[in-house]
Structure formats: C-alpha cells, structure tokens
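Just below sit the structures, each encoded as structure tokens.
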Structure 1
Amino acid sequence: MARVVLVHGIAQQYEGPESLGLTLGAALRDGVQLAAKLTLEPAEVACAFYGNAFIEEGTRADDLPPWDAKHVQMGLEAELLDAWFQRAAELEPSIPPLDEEGTRNLKAAATSRALQVEWVRARLNGLAKAEFFQGVAKRFLVGELKQVTRYLDEPPTWQAARAAVAEQIGADTRVIVAHSLGSVVAYEALCENPDWPVTDLVTVGSPLGLPLIFQRLSPLPSDGLGAWPEGVLRWTNVADRGDIVALVESLGPLFAPGPHGPVEDKTITNGVKMHDFARYLTAPKTGTAIATGLQQPPA
C-alpha cells in the first residue's frame with residue numbers, strides 16, 4: 001500500500017481515483033523532491049476518492065440540477081455562503097458592497113421566503129465577481145455548498161467518504177495529505193481509527209477552523225478544543241491567506257496539542273489559484289512537512 005494518501009476536496013465528481021492520482025501524485029512528488037530531495041515512486045502515493053459519494057449511481061456531473069438562489073437552504077448552506085462572501089469581500093476590492101437590502105441579516109431574511117432568496121442572490125452575485133470563484137457558474141457554487149452540507153449531515157455520505165480513505169491505508173502508510181473538505185474527512189477518519197499507522201497529517205486549504213464546521217466535527221470539540229487524532233504524531237496545516245475556504249488559517253489554537261506540540265500552522269502564496277490542491281502540494285512548506293513524516297521512524 002501507499003506511504004502517502006491524498007484526500008481531495010469537493011467538486012471532484014467529474015474525476016476518478018486514477019485521473020486524480022496521476023495529477024495530484026505528480027505534484028506531491030515534485031513538492032517533496034524540490035523541498036527535501038526525497039524521491040517517491042508513483043506507487044508510493046495513492047488518492048482516496050470519494051467524489052462519487054455525491055452523485056447517484058449511474059449519473060455524472062452533467063446531471064447537476066440548474067440550481068440558483070432559491071435552492072440554497074437556510075441553515076448550514078446559507079451560513080457557509082455568507083462566510084465565503086464576507087471573507088471574499090475582505091480580500092477582494094472588486095466585490096461591490098451590498099446595498100441596504102443585500103446587507104439584511106440572516107435572521108431577518110429567514111422571516112420570509114422572498115427575503116431569503118433576495119439575501120442569497122446578493123451573496124451569489126457578489127461571489128460571482130470574486131477572483132477566487134472566477135469561471136465558476138452559480139449553479140456549481142450552489143452545488144459546492146450542498147456537498148459540504150451533505151457530508152456533515154448525511155450519514156451515508158460521510159460514511160462513504162471516510163471508507164474511501166480507509167481503503168487506501170496500509171501497513172506502510174505514514175502521511176495523509178488532505179485538501180479542503182477532504183481535511184474534514186481525513187481528520188474524522190483518523191479520529192475514528194487510532195490504530196492506523198499514520199504518523200503525520202498535513203492539511204491544506206482547510207475549513208476545519210470555520211466555526212460552523214468546527215462545531216460539527218466528530219468527535220465534538222470539548223471545552224472549546226477539537227480532539228487531537230490519537231496515533232498522529234505531527235499535524236501541519238498550510239494555508240494561502242487568499243484562500244477563502246481556509247477562512248481560519250491558524251488551527252493550532254483550536255485543537256488540543258499532540259505528542260510533539262500543537263498543530264504547526266504555515267502560510268504560503270499560491271498565486272491566482274489560491275485554493276488549488278496541486279499548488280499546495282508543490283509548495284516547499286508542504287513538501288517539507290510530508291518529507292518529515294516519511295523520514296522519521298514510525299511510532
């Protein structure tokens with residue numbers, strides 16, 4: 001089995017484990033080689049694929065409904081949309097300020113369906129102008145909101161995602177590198193399986209610190225701190241400061257410390273592709289964290 005397992009994020013239903021593995025595996029091997037002069041063979045890297053957990057059997061992404069503002073549900077979907085919008089507005093001056101109606105708070109919008117749609121539409125229109133979401137159609141953006149909600153709220157979905165990670169873990173697996181929603185999947189899978197031989201967790205572009213996700217983690221945080229995944233020796237978190245998904249870029253203060261100290265937070269710059277998994281993987285700080293896990297003796 002692989003020494004390193006990659007866990008992708010949302011919106012990968014177009015892909016498959018082999019196609020993703022070719023692209024992301026090459027980026028990871030480049031990053032480790034450039035950062036630490038460590039050469040990995042393709043067979044030493046595997047991709048845990050769970051994109052198919054979000055589609056019905058026998059369908060593909062072309063079956064995505066024509067979602068728009070009226071399909072965003074109040075609650076987690078609306079809260080996540082608002083969090084993305086507020087962060088994008090902080091980072092990108094290209095996003096115009098909302099007018100008086102657009103700034104209506106979520107509690108007020110919840111009083112009528114018409115106000116809800118107006119509230120959602122204002123934020124979708126704003127995000128459509130963000131460089132971060134450039135080229136992403138609104139229906140796909142709504143689809144991304146729904147994938148996060150489904151993972152957090154639907155047992156069959158999170159069970160399938162965590163099972164996809166488990167399938168790739170073998171006696172030689174030492175490092176898990178997880179991106180975006182995949183960092184939530186990997187974290188929860190590790191917490192469920194303290195007997196895994198994984199010694200190092202590397203999260204990139206992670207939403208784990210976002211309160212609406214942090215407060216729903218399994219296991220639930222205790223006394224304001226998330227659990228450290230038992231069995232993991234080191235946890236490195238890498239974030240681009242322009243990455244809207246990694247809203248809270250420092251995870252160290254949010255999780256209990258591990259055997260070698262708290263989560264080690266690092267910041268990088270991915271250029272115009274702030275959230276791109278491949279760019280995170282080729283970053284020297286990410287490559288160094290992966291190489292550290294591979295070069296240290298097992299626990």
Structure 2
Amino acid sequence: MDSFAVFGNPIKHSKSAVIYALFAHEIGISKEYNLKLAVQDNFNYLLHNFFNLGGLGANITSPFKENAYFLCNQLTERAEKARSVNTIKKLKNGTLLGDNTDGIGFISDLKRINWLDNNNQITSHEEPITNILLIGAGGAAKGILPILLTTITTCHINIVNRTFSRAQELTSYYQEIGYKNISCLPLYKLRYNTNKYSLIINATTSNIHNTIPKIPYFLITPDTKCYDLFYTKQDTLFITWCKKNGSNYCSDGLGMLVGQAAHSFFLWHNIFPTIDPVINHLKSVFYM
C-alpha cells in the first residue's frame with residue numbers, strides 16, 4: 001500500500017499523522033501515514049524495510065536525522081548543508097532523496113507571524129538591529145542554520161552552546177563553505193556581550209529537562225523577538241522567561257512544525273497545502 005510515516009523516539013507525542021491527514025483531506029487524497037518507533041540499533045533496518053514494502057515518503061524526527069542523512073542516495077542542497085535529513089522521498093527509480101525542511105518551515109513561520117518583511121529583513125519597531133542569537137548547536141540548530149544564513153543575509157548569527165566545542169565545530173563548517181556572517185562564543189561570555197539581538201532562537205532541549213538556557217536577562221528588550229523551536233500547550237519555560245524579562249514578541253515552534261510538514265507534503269505530492277487552518281486546528285484540539 002502506498003504509505004507515509006514518521007520515524008522517531010519518542011514518537012507517541014508526534015502530531016505528524018494528524019497534520020498529514022489534514023493536509024491530505026484538503027487536497028483530496030487518501031494515503032496511509034503511520035508512527036514508527038525506532039531505536040539506534042534498528043532504525044536503518046526499519047527505514048529500508050518500510051520503503052521496500054511500498055513506502056513512498058518518510059519524516060524523520062529526533063534522534064535519527066543525522067542517521068537518515070547517510071542512508072539517502074541523493075540529497076537536496078539544504079539537506080547537504082544541514083548534514084541532516086528530516087524528509088525522505090522514494091523516487092520512481094527506487095532511490096531515496098533526502099531533504100531537510102526544518103529551515104524552510106522556520107522561515108515560513110517567521111513570515112507568517114510577520115517577523116520577516118518582504119525583503120527578508122527582521123521587522124523592528126526600533127532602529128534596525130542585525131544580530132541573531134542561536135542557542136544550541138545540535139540537530140535542531142543544524143536544520144535551520146543553512147536557510148538562516150542564505151535568507152536573512154544582512155544579519156550576523158552568534159551561536160552559543162553549553163558545550164562550546166560543538167558551537168565551534170558548527171561555526172567552522174559554515175565558515176569553511178563560504179559563510180562569513182556566523183560566529184560563536186562561550187556561553188559565559190554573553191554576560192560581557194554588548195550586542196543587541198533582534199532575534200533570539202532557543203534550539204536546545206532545555207524544555208524537556210524543565211530548564212532554560214543560561215543567557216543574561218539584559219539581552220531581552222521589548223523589541224527582541226524570542227522564538228522557541230519547542231512547543232507546549234502553555235508557554236514554554238523559555239518563552240515565559242522572555243516575557244517576564246520584557247519581550248513583547250514571543251512564539252513557540254508549533255508554526256514551524258506545521259510549516260516544515262507542509263514543505264514535506266509538497267516534496268511528496270507536488271501540491272502545497274494551507275498552513276493556517278492546521279495550526280488553528282492543533283491549537284483548538286491539543287492546546288485547550
């Protein structure tokens with residue numbers, strides 16, 4: 001049977017099947033979409049078995065995006081740069097095409113909530129600021145960095161991470177392939193930093209551990225836009241902290257989740273679904 005699935009661990013919490021069903025209903029197609037729990041020891045086998053038995057497309061979530069990168073026969077440019085894959089399409093010749101739609105989903109959401117203007121500049125109610133602070137250097141950060149660097153070209157990106165060597169590795173990689181608007185610094189040095197940031201992105205798993213990234217409160221101004229890639233029913237801990245310290249512009253990652261899923265759907269079906277009704281449905285069903 002023609003089918004689609006999402007692979008991850010944990011997976012029960014995933015909204016991917018619901019999102020796919022809503023997109024499919026809008027377009028008028030009927031395809032099976034399942035949740036697949038995997039572990040490191042069997043992920044490769046389960047993924048190949050899925051496609052061998054008729055699977056047409058797969059989403060890959062934590063912690064298998066980097067594994068999936070090495071299992072694909074072909075890669076899109078954004079997957080190649082991110083060195084991780086969250087979407088796979090089985091081509092007509094049987095080979096697997098790997099893509100990463102996290103970044104384009106993120107940018108789509110920034111535009112949806114009017115944080116990016118038509119020229120891909122970060123909107124500001126004060127004088128223009130050209131710095132982005134990216135907290136985290138793991139898979140989530142890797143997924144959004146390529147499109148951040150190529151889309152918001154007037155901004156400089158600072159990466160901070162609990163383990164500084166990972167931030168250094170990520171920064172060096174992008175500098176080596178030609179991007180000069182990226183740098184990193186140790187987390188503790190933020191307390192001495194005089195930069196103002198127009199956008200602060202939490203790409204860590206701090207919410208899972210009921211913590212927040214240890215960044216200075218004075219980095220937050222009323223005009224600072226604070227985006228948490230994580231999402232919960234209520235404000236995430238990071239968003240709660242940002243609001244407490246004065247930010248008037250905060251968003252969680254639900255819109256990005258639906259946005260990246262829409263771009264996956266487009267890769268599979270060559271039709272782009274409508275995003276807003278799905279976001280509203282998820283908020284009404286799962287957030288109330």
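At-a-glance table
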read-out	value
Winner on percent of Cα pairs over 18 Å apart, for residues 205-252 alone once structures 1, 2 are ranked, highest first	1
Given 24 for relative contact order in percent (Cα under 8 Å, 6 or more apart), calculated: source structure among 1, 2	1
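Any read-out appearing in this document is the output of simple, stated calculations on the displayed coordinates, not a laboratory observation. Because the structure is a prediction, the values reported are computed rather than measured.
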